[in-house]
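Multiple structures follow.
Throughout, read-outs are computed from the coordinates displayed, never taken from laboratory work. No experiment lies behind these values; they were computed from the predicted model shown. Cβ atoms are built from the backbone, for glycine too; each structure is taken alone.
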Structure I
Amino acid sequence: MPSRKSAKQLSLLSFNMQVGVGTRRYREYVTRGWRHVLPSREVSDNLGRIGELLVGHDIIGLQEIDAGSRRSRYRNQIEQLAEHAGFGYWRVQVNRDLGRVAQHGLGLISRFTPFEVSEHKLPGRLPGRGALIARFGTRDNALTVVVTHLALGAGSRARQLAAICALVSRDEHVVIMGDTNCNAAELIADPVLAESNLRVYDRPLPTFPSWRPRRGIDHILTSPNLKMCEARTLDVVLSDHRPVQMRIELPPRLGKALKPTTPNDRAQQPTSRA
């Protein structure tokens, strides 16, 4: 388990948690698929293990979360994980609202309080993809963190990457984390992403399937002024993906600008939607 870092050096974690369903082989997509729509003790116990995994990290982006429906016993999984791991700030973006059946989306958990959070729908052939953007620090010296889950199709994915790049084009310090459904080579080849100057970690970090990872489709991208100190996948089977962890070093002035959370911070955050 990683140790706590100072504000100057942050541990980032990105994880497609598959709403807490701990898939261990392909056939379980069929034989245990009911866990995606009905509550189970297995999922509840697995969420506890995911909560333990989050301890020691600073900013966490989660994909495939449930914000409170029948399958999660009407509990917001991100709130539950933040409480379990001792984090003061959490936020969700619901991208597929299926009422009592599912509240499917993205989650952000942080030891720092953002001064601005916005939710964005992303273009694509099918609806339901989004980007959750949080800005930490101050308006003139901000760390911008994007949590996203991109489409399976290459055409939709390219449009979604272009939309995200446009949303952060004026930001100096940027982190994009999420399940991109493509490997590092495909990200590097994307012309809009290349023009944005965001860095893709190009060494193999296989994340899928979690029980025998062969494909690296979960990534953390950073702007050049954020020094990358370490990047790795975590050897756990708590979903059908493995988590990606990255340790970065912030410019000193930016590190000092980050505001640690207080108990009432989440309720005070301004919200915008696009």
Structure II
Amino acid sequence: MSKQPTVADYMVRDIQYIDPGMTVKDVIKEITASHFHGFPVVQKGYLLGFITAKELLRYTDRQDAKVREIMKKGTVCAIPSMSMEDATRVLFRYGLRNLPVVDENRKLVGMISNIDVVRSHIEKSRPNKVSSVKSFLEKQNGIHMRVYDEDIPISDILPTQKEVFMDELIGRQYEMKRGLNEPLIVIKRMNGYLVVDGHHRAMAAKMMGAKTLKAIVLEPDQISLKLGLEKTAEKWGLKSLEDVRVIEGAKHPFMQITTMLLPDDDLSKLNERLNDSN
């Protein structure tokens, strides 16, 4: 049985927090300058509570008040060994965006957010996809495939897709910057790694200057046997990621759906924000 993912596997360890001695005015400035909706309140490493933008709105007429005077004492929290499934339930039940993570001494060691939950569920679904691809290729080609994880050189990636969309590349870069390291699914070949799933991720990583990328590798027992995907890629003249065309004037179908209510100028601003985010 595979190990169940824990909070420690997904929590963010570099946490922005505030001191209880800060004023309401100070914290409003901190929240306004960030992408967050609230901050943990920490003193000498110990978690005292959590303050949100909504709570600060109640004290806009007392902007010189100290956080320790207005904050609610204590907060819901998690521990590193808690399963991601349990952490998800806590976030859902209490309607929280973020969940501070503390050690046995109640010192703040991390933060789990709804984004991290989404990451864990996306990555959890990957084994089923790999199993389906493996089964299909084995039956279609009369072969057996070994499966393993490996960091592969981006220069050795062999594409099987002629085009990718710029707006989706921007979105993928943003995901990678936020820690969503969803591996590619590739097939080991004599001259590199044939991509089954993950062209936008591979291209986004290349544009970001990465040299390697995490991948789930399927290695056939007949390594020299030409596969249908491989023959098609050769027919299209695809020898490396350099041969993949980037489409800038049209939206990826996923982006077409999710941004269909946004005017073009708003979409442009969204892409700029994603591109500039760390």
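Could you figure out which one of I, II the value 0.50 for FRET efficiency 1/(1 + (r/R0)^6) of positions 167 and 247 (r between Cβ atoms, R0 = 25 Å, to 0.05) was computed from? The correct label is I. If helix-only ellipticity at 222 nm (-39500 (n - 2.57) for each DSSP H run of 4 or more, over all residues; to 500) computes to -6000, which of I, II did it come from? Of the options listed, only I reproduces it. As an exercise: distance in nm of label points 7 Å out along Cα→Cβ at positions 31 and 239, calculated from one structure in I, II, equals 2.4. Which structure is it? Computing distance in nm of label points 7 Å out along Cα→Cβ at positions 31 and 239 on every structure in I, II gives 2.4 only for I. Please state which of the structures I, II yields 16, 34, 21, 18, 10, 2 when P(r) over Cα pairs in 10 Å bins from 0, in percent, for residues 79-150 alone is computed from it. It traces back to II. One of I, II was used to compute percent of Cα pairs over 15 Å apart, for residues 111-190 alone, and the answer was 56. Which one was it? Traced to structure I.
For Cα Rg over 2.2 N^0.38 Å, the highest value in the series I, II is held by structure II. Here relative contact order in percent (Cα under 8 Å, 6 or more apart) is compared for structures I, II. The highest value is that of I.
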